[in-house]
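Dropping the structures in below, format is structure tokens.
What follows is calculated from the coordinates using simple rules that are stated; it is not laboratory data. No experiment lies behind these values; they were computed from the predicted model shown. Cβ atoms are built from the backbone, for glycine too; each structure is taken alone.
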Structure P
Amino acid sequence: MNGSDGEALGRVVSAIDVSEIANSVYSLNFGDSPWTRELAAVSAQDISAPEADTWLMSPPCQPFCRMGRRRGLEDTRSAAFLHLMDLLVVVRPKRLILENVEGFFGTDAFALLVRRMEDVGLKWRCFHLCPTQFGIPNRRPRVFVAASVNGVEDAILPSLELCSISSFLDLTEDESLYLADEIIARHGPGLDLVTPESHRSSCFIGGYGRRLVGSGSFLKTQAGVRRFSPAEISRLLGYPPSFRFPPSLTLNNHYKLLGNALNIAVARWVIKKVG
């Protein structure tokens with residue numbers, strides 16, 4: 001991993017994800033092929049073999065998000081997280097960083113994570129962060145749990161001036177992203193509309209390509225109202241200009257992957273605090 005200034009933040013020795021689509025994007029951009037595995041089925045030996053000293057994880061957010069049923073560990077989608085918590089006391093990594101929606105904080109899953117970290121001697125801190133604190137005009141509030149055997153820096157949270165959305169827009173618009181007049185007439189009052197001059201945008205979720213209300217912001221221009229392009233969302237998330245999607249993926253694939261992603265600037269800030 002490298003910062004925007006080229007500073008090395010570590011080396012990824014293994015990546016695991018059950019999604020073949022997500023793994024195809026990873027392979028295209030990083031050259032390595034992740035394990036296409038269900039995390040609930042990996043063994044301690046599987047994770048120990050690469051000799052990784054740091055775990056970076058982002059468990060499924062549906063059990064904790066405001067749009068879900070908030071069943072926490074009772075949700076079947078928490079199975080992988082539960083399994084990793086069992087492996088944590090066996091493998092005992094030196095560092096751990098977890099990212100999830102704000103609703104994760106204070107849940108039974110959060111309590112289990114704290115117990116396991118303390119069992120293996122990890123000293124931890126919890127950061128509530130949003131890209132807007134970093135000057136990025138996109139709301140994506142998340143909780144980050146950072147832990148290390150050497151402790152975590154108690155840093156002052158950033159508070160940078162917001163820039164306008166115009167800095168993140170494509171030079172040439174994709175006209176197919178504009179919404180039809182009848183769609184605007186039907187859903188217009190519920191759409192979160194912003195302009196290039198705006199200094200804010202809502203969180204883009206995985207269903208942005210299929211849903212309208214509550215899925216993210218829409219851009220209002222002189223030509224009408226359109227979705228943000230995947231490239232524009234990528235920039236808001238801090239992805240470099242070199243970031244690419246495989247040509248075989250659909251537009252909805254792009255939106256789903258970006259909706260499940262995290263903001264690189266925020267993640268980089270957290271990683272630098274871990275000793």
Structure Q
Amino acid sequence: MNDTPPRVLAIAGSDSGGGAGIQADLKTMLALGVHGMTVVCAVTAQNSVGVQGYWELPPEAVRAQLDSVLGDIGAQAIKTGMLASAEIVLAVSDRLSAVDAPVVVDPVAVSKHGDSLLSRGALDALRSDLLPLATVVTPNLLEAELLTGMTIADEKAMLAAAKQIASFGPRWVLVKGGHLPGNPVDLLFGDGQVIRFPGHRIASRHTHGTGCTLASAIASQLALGADVPAAIELAKEYVTGAIDGGFPLGAGIGPVDHGWRIRQPVS
């Protein structure tokens with residue numbers, strides 16, 4: 001009998017263009033050797049130029065998916081993405097409070113194109129109910145500003161924001177600095193540590209799905225047994241390759257390449 005791989009559950013929205021959301025989560029999980037499962041919270045009409053609309057699922061449908069997967073299959077790690085509404089955030093938080101598995105929270109608030117993906121009240125519910133359950137939360141600069149009310153213009157402000165977000169209850173906070181000028185630096189705060197993850201700027205506009213991919217990669221590495229700093233380092237290595245392999249799709253911003261390792265030439 002074949003061994004069952006580690007299982008990772010993605011709780012997020014669907015991207016009809018295939019570059020972000022549930023679709024990016026599953027591609028990432030497959031690439032990293034874990035079994036991906038899904039709880040769909042919202043459906044988007046989305047392509048390379050923007051989000052034309054989104055529709056939330058009823059909270060009872062979200063709860064039913066959670067009970068179905070976690071009650072039978074279980075998970076070694078969980079990743080949350082687009083949760084859309086306060087009601088869905090509360091439904092997810094209530095179920096995850098009884099789960100003994102690391103939780104990676106990607107506090108998705110806006111799309112790559114600047115379209116809002118959260119309804120009124122959802123940020124408050126994230127702060128009060130979901131973040132206390134998080135092993136690690138992975139806001140980009142805009143999401144960190146929305147969570148804290150701060151303006152973040154440099155690394156010092158990134159650290160201040162990370163500390164404020166940590167006060168909401170997550171064990172670790174990874175503030176992603178890719179939107180600042182110069183070479184990107186991500187900052188991890190938690191467990192009495194501040195860890196810098198410097199990178200290099202890749203000249204590509206095809207970066208759709210980067211945040212979803214990173215959070216799913218972190219969850220996958222946690223399921224495979226890495227601790228949080230090691231999981232982030234391994235996840236960033238995978239995402240850097242995916243960004244470097246990003247390709248044009250449609251008329252706008254193309255996706256990162258989740259299968260870049262598969263397409264590398266064999267030497």
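Brief remarks follow.
- Test item: log10 I(q)/I(0) by the Debye sum over Cα atoms at q = 0.08 Å⁻¹, for residues 12-171 alone calculated as -0.22, pick one of P, Q: Q
- Between structures P, Q, the calculation of FRET efficiency 1/(1 + (r/R0)^6) of positions 84 and 132 (r between Cβ atoms, R0 = 25 Å, to 0.05) yields its largest number for Q.
- Looking across P, Q, the calculation of helix-only ellipticity at 222 nm (-39500 (n - 2.57) for each DSSP H run of 4 or more, over all residues; to 500) that yields -10500 traces back to Q.
- Origin of the value 51, where percent of Cα pairs over 19 Å apart, for residues 124-179 alone was derived from one of P, Q: P
- Structure responsible for 26, with percent of Cα pairs over 23 Å apart, for residues 60-147 alone calculated and labels P, Q on offer: P
- With Kirkwood radius over Cα pairs in Å derived as 20.0, matching label from P, Q: P
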